[in-house]
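Following are the structures in question.
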Structure P
Amino acid sequence: MKKIKSIYIIDDDPITVFGIRKLLSSIEVCNSVNTFDNGKLAIDCIKRNIEENRSLPDIIFLDINMPIMDGWQFLEEFITLPLENTIRINIITSSIDSFDKENWELYNSKTGHTITYNNKPISRKDITEITKVA
C-alpha cells in the first residue's frame, strides 16, 4: 500500500479524533495527521498552504456538525479553491437526517473531488478502504 503524505481530521469531538488517529496509526498508512476543531481553522490552513505553495492533504475526514464553521460551510469554500490534485473527503457524522445525505449528494455532484459519507463510529475496515483508494 502506498504511504499517504498527509491526512486532515476536521472534527470538534476529541473522542472521534482520538479514534481515527488510533486506527490510522494501527495501519501505518500516513506520515502526517493534522487535526482541526472546526472548518474555519482547516480552510484557513489549506488556503495558507496554497498561497505558500505547500502540500495539501491527500485525505480529509470531515464532521458536519461543528461550531464556528460546520462541514457544509467548509465544503462550500473548499470546492471553489484552485486545486490541481483531487482530494478524498470523508464526511463522518452521527446524523440520521436525510437532509445531510441530500447535501452530500449535492456537494459530490458539484466537485471533482471524491466525497464519501460515513456514519460514526468509523471502523478499521472503513479506514482501510478509505486510505487504500487514496
Structure Q
Amino acid sequence: MIFFGHRFLASEHFYHIESIYCISKTPSNSTIYLTFDENNLDIIDHLFTHNIKFALHVKNVKELVYAHALGALYITVEKELAKNAQRVANDYLFDAKILAHIDDEDEIEELALNGVDGVIFAKGIIKIST
C-alpha cells in the first residue's frame, strides 16, 4: 500500500494547482494535483504534453476512466468509491494507482483488505495559489 501525507511515513507531496501558471511555483519533478473537470482539460493536456506527473481527483467511475485515458499517474477518490474504483482499475489494467482520501488511520485496514493501491491524507497535498 502507498501512503501520502501519513504522519510518520515519509512521502512526496502533491501540489494542488488551479492554473498552468501555478506549475511554475511547484518544485521541479513534483506531482501536480487537480480535480477532474472539463474546465481543467487545458491544464491536463499541458501536463500530459510536457511529461509532468499528475494526479486527478474524480467523483465517479466515468471520471475515473477519463482520468486514466488522460494519463494520470494517480487517481484519487473518496473512500466510498475506492473499492469500485480499484476493481475497475484492475479489470482494465490501469497504469494509474488508485488513492483513497482518508482522515483517520483506522480507515487503512478496510482499504487494504479491499486491495486499494494507497491512501492520501490532507497533509499530502499542498495548495499552490496564483
Structure R
Amino acid sequence: MEQDVFTVFAHGRLADANGQIEFSRLEWKAHPQFAGVFLKNLVAPEQTHGLLTCHLVRIEPGCAIGRHLHPASIELHEVVEGEGVCRTEGGDIGYVPGTLAVMPAGSPHEIVAGDRGLSLFAKFVTAAI
C-alpha cells in the first residue's frame, strides 16, 4: 500500500553526523498560539546552530495560523495534502499539494486551511542580514 509523503516523513528519520532520530518518536505538539494547528519539529535549532529548522505542520479544517512574520528567517512552505490559502501582502496564494511558497524574512502572512485541512512542510533558514 502506497503512503502519502506527509505520513512517510512523519514516520521517517533524520540522519546526521551524530546518528539518527526516528520521527515516529517525536510528538505532535499543539501550536502555542493557534488552535487546531499541530507541529512535529524534525530539525531543531540546536542541531544546526540556529541556521535551519524543519517542521511538519497539520492545520485542521477551517483553522488557521494567524497573521505573523519571522523577522530574521526565510520560510519555505511545501504543501503536501489538503487545501487552503496563504494570505500575504502581495495577494493570496492557493495552497494545494505541489505548491511551494517562499516567505521572505519580515513578510507578514497567514495560512488558512480549507474544508479538508492542510498539511505542509515548513522550513526556516536564517536570513543573511
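We did not get these values from a lab; they are worked out from the coordinates using the rules stated. Values in this document were obtained by computation on a predicted structure and should not be read as measured data. Cβ atoms are built from the backbone, for glycine too; each structure is taken alone.
Given a value of 2.3 for distance in nm of label points 7 Å out along Cα→Cβ at positions 12 and 92, point me to the structure among P, Q, R it was derived from. Comparing all candidates, it corresponds to Q. If helix-only ellipticity at 222 nm (-39500 (n - 2.57) for each DSSP H run of 4 or more, over all residues; to 500) computes to -12500, which of P, Q, R did it come from? Label of the originating structure: P.
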